[in-house]
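Q: I've put the structures underneath this note.
Values in this text are rule-based calculations from the coordinates and carry no lab data. Keep in mind the model is a prediction, meaning the values are calculated, not measured. Cβ atoms are built from the backbone, for glycine too; each structure is taken alone.
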Structure I
Amino acid sequence: MRFFRRVLGVLGLALVWILLRENFSLFDLALGIVAGAACLYFTSRFLPAERFEPIKLSRLITYPFWLLGQIYLSGFFVIKMIIMGARADIVHFDTKLNSNTLKVIMGNSITLIPGSITLDYTGSEYTVVWMRARTSSKPRNAGDALKGKLEARLIKADYKKEDD
């Protein structure tokens, strides 16, 4: 079973390689397989899986596509803010997520969205640099506006949710 998972992982990474290269040839397939095998080897060697907590992956299947849409929408909003004048604030907020794996995903997602950068997270508290329009006053619930729907989508994949 373990061998089958590794082969499936290598083939999946090779498929991503071919899609990113936008070219299908035997050379590209072989190169994708070698690159995929190398990625899995170094990941298993230097990023021990026992440090990650289990999450409900079936609930996160659409998350990357949704996040990509949020990245583009936020990009247009940030362009408008830059043209009209923007200000950066440091925002602190807490999350309801229990899984450290999901907390890391949320921190990375916040950083991927234009106009925000995760500086730190300790326990359940995040520290984020957030860009807002210069003309608007700092909202009282800036943390809620910043984490927005990210937390709601990620909390569905948390095994440690109290209501389960």
Structure II
Amino acid sequence: MNYFELFDLPVSFSVDKKMLSLRYFELQKKNHPDFFSQETEYEQSEALERSSEVNKAFKTFKNEDDTIKYVLQLKGLLEEEEKYQLPPDFLMEVMELNENLSDESEAVIEQFSKDIYAGVKDIIENYTDSSATTADLLKVKEYYFKKKYLQRILERLAD
């Protein structure tokens, strides 16, 4: 069972946060290990496993990047620890940015992030399992890796 099925939510890049919280509390109430303290060891273990899975799913859905990664993995388009080849023009732009880090760099990187998001905004915000094409998902995958790359630069700036 995938996380969307577990939470009875449609597959989406942007999970409805209100519905997510409602489902989370329902699932925790139903599966929390404390409610199984009088049950057999096997049932306690199963409850602990279900509760852990609910927590992992909730954590994934609370973070947009993690949700994007999860959907791409679910669709078989992203491997754990995958080495993705970003376009050379993007790498050149980022390399230039990286070489000229300054006080204004954070704002420049934030704008760059917004610009790359613009190319996938409609796909991410209006995604449905039935209407999305593999080409759409591959655009989101490229966006995901570009954003990750920019995040690493921002983290370096913060250090």
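Q: State the single structure among I, II that was used to calculate mean count of other Cβ atoms within 10 Å over residues 71-78, giving 13.5.
A: Working through the options, I get structure I.
Q: Let me ask something else. I, II: which one has helix-only ellipticity at 222 nm (-39500 (n - 2.57) for each DSSP H run of 4 or more, over all residues; to 500), as calculated, at -18500?
A: Going through each structure in turn, the value belongs to I.
Q: Of structures I, II, which gives 18.4 when mean count of other Cβ atoms within 10 Å over residues 95-102 is computed from the coordinates?
A: I
Q: Match the computed value 24 of relative contact order in percent (Cα under 8 Å, 6 or more apart) to one of the structures I, II, and report its label.
A: I
Q: Kindly point out which one of I, II the value 34, 22, 13 was derived from, the read-out being semi-axes √(5λ) of the Cα gyration tensor in Å.
A: Answer by label: I.
Q: I, II: which one has FRET efficiency 1/(1 + (r/R0)^6) of positions 15 and 103 (r between Cβ atoms, R0 = 30 Å, to 0.05), as calculated, at 0.55?
A: I
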